[in-house]
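Just below sit the structures, each encoded as structure tokens.
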Structure P
Amino acid sequence: MSTQGTKEQATKCFTDLFPILTEEFLKEARARNFPEESNFYHNVPGGKMNRGLSVVDTLKILKNDQLTEEELFKSRVLGWCVEFLQAYFLVSDDIMDASITRRGNPCWYKMEGVGMIAINDAFILKSAIYFFLKKYFRQEPYYIDLVELFHEITLETEFGQLLDLITAPEDNVDLNRFSIEKYHLIVLYKTAFYSFYLPVALAMHMAGIKKELAFQQAKKILLPLGEYFQIQDDYLDCYGDPQVIGKIGTDIQDNKCSWLMNKALTKVSPEQRKLLDENYGKKNPDNVAIIKQIYKELELEKLYKEYEEQSYKKLNDCISQLDDSLVKRKVFITFMNKIYKRTK
């Protein structure tokens, strides 16, 4: 079978589990007279599912592709738990950012009849994770490790979101609040832990890895990889094709403490800085166009391309120096290959 065929089959097996898990949760909800018309899980499928599939892919690597059907099934359940967590963050984030679209469709809170009910839907999405963990993993020796990991990663991500919101409140644009140091912290907590470390750590627990040094080694690569991913995201928000990335970029309008703006602040002339102060964080397309013109004058697109190549080389050098007996290097190489030069 071709690699592509294998990948497509793995994706299909993963997606086929979603309606089964959803029905399990709804069955529990019906026992509590949960309203049938609720569609809280609307936001879970529809993405690239990279985080969820990474749990399965990582476990396969750690166990040399020698997985039982039960292990495959349980790794997919954990993968969907990560996707439910992602949906919880996205639904909440879209409300806080007043975003318009998500994955090419109106944001959940923008859908007819939803509005602020979306806040409670987000809570339910998070609660569903612990329902699945209890149902499928309660008898496993690593059950508490899974529960604690989800709690820890959720808290870290919420801290990252808070830091993002207070550094760059939409109603109070002050570029003096921005710094590359704050940016690194926001990215570390808001993106890197749940998008990169969480899927691998879940698979490591399933594989029976206990050594703390192994988890530290995973963080050493995965957290910088998460920063690399977020900087790509910031770049695509401004320069990506909305038809490809599935959303209209709003970082400029939302006064985001982005990589592009932080780099711009280190390169601008006094005249350009004045224009940034006057136009950043405003919804009007004319204001956005002025910011993008300054980015062009500062050659930020070229700067990003240079950063991408330097980071790719640096991360590969770090991976080559890892102790393969703790966590297989192939885990990290697979992640690198998934995101290098991505367009969405």
Structure Q
Amino acid sequence: MDSSVAALLLKRQGYDVVGLFMKNWEDDDTDEYCSTRQDLIDAAAAADVIGIELEAVNFAAEYKDRVFADFLREYSAGRTPNPDVLCNAEIKFRAFLDHAMRLGAAKIATGHYARLDTVDGRHRLLRGKDASKDQSYFLHRLTQEQLARVMFPVGEINKADVRRIALEAGLPNHAKKDSTGICFIGERPFREFLNRYLPKVPGPIVDAEGRTIGEHIGLAFYTIGQRKGIGIGGAGEAWYVAGKDLAANKLVVVQGHDHPLLLKRSLAADETSWIAGAPPAEHSQHTAKTRYRQADAQCMLARVLESEIRVDFAAPQWAVTPGQSVVLYDDDACLGGGVIT
């Protein structure tokens, strides 16, 4: 729906618009879990209303090579990756962008809730106007070259107004629910999906003192801060996943949401990427998110190396998770970030 409104707004502004529909996943492409077939039907119907052509493009091979392979490697290594970040950098704004350029497009436009501006000849990525829908976190790996060829038409609009525009224009997908979850998993149970690709390697569950209190099904199937599905009951406060001992194949759990092992004042990250093309200055003050939907936290960029950073926070951060992205901001400007180690 967001992409349809983006196309509609550009058409109204006089742009020559062509719709491109991406298919990024092939395996087990069933109606029960995957909405690709219906999404294409909806996109074609919306294109008819808007009055534009629609082309379907298959990037499943690129997605498996550039995104899904990394997803499996990260889970195998005990981390919790965010494939949507990599999908944006490698598929939507690289493979898709390159395809559009070959077709003769000047720019691509998407339905992301983000904004752009230019200061001193450099492109800046800004949060979307609708803070509850802002997607700059997932776009933090985009480069100056990519941003120069991108438009975000709905970034200046609240979600409610986007739905109103779609309804008033008669777009057939005006009431469609927002997609949730990882794009190639859809609504299917996550463990069920992951178990198709990664073996279960059981091992001990230990508490903070190292006492064995249960058995896990495989470290890949748990994430830091997880409360449900651990399989430990008993009296007292709820149990949370606090860490993974990969060498010993042990899952470390603690009782209580605010246990000290769940709180960190500092983190390290690698695979850094910066919107401006270069990192902020060492010891500079910013805000950061260590997961989507998290409130901004005051921080200092304590160390900057070629592709690594250390971030120190003013207050302890809960359940900092290796594999997730830490993304830095100056007010509304997304600066970039890295993968938490």
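A short reminder: the numbers here are calculations on the coordinates, not readings from a lab. Since we're looking at a predicted model, the values are computed, not measured. Cβ atoms are built from the backbone, for glycine too; each structure is taken alone.
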### Message
If you rank structures P, Q by percent of Cα pairs over 24 Å apart, for residues 88-223 alone, which sits at the top with the largest value?
### Response
Q
### Query
Here helix-only ellipticity at 222 nm (-39500 (n - 2.57) for each DSSP H run of 4 or more, over all residues; to 500) was calculated and came to -22000; which of the structures P, Q was it taken from?
P
### Query
FRET efficiency 1/(1 + (r/R0)^6) of positions 128 and 296 (r between Cβ atoms, R0 = 35 Å, to 0.05) was computed and gave 0.20; which structure, P, Q, did it come from?
P
### Query
The value 16.8 for mean count of other Cβ atoms within 10 Å over residues 152-159 was derived from one model only; which of P, Q is it?
P
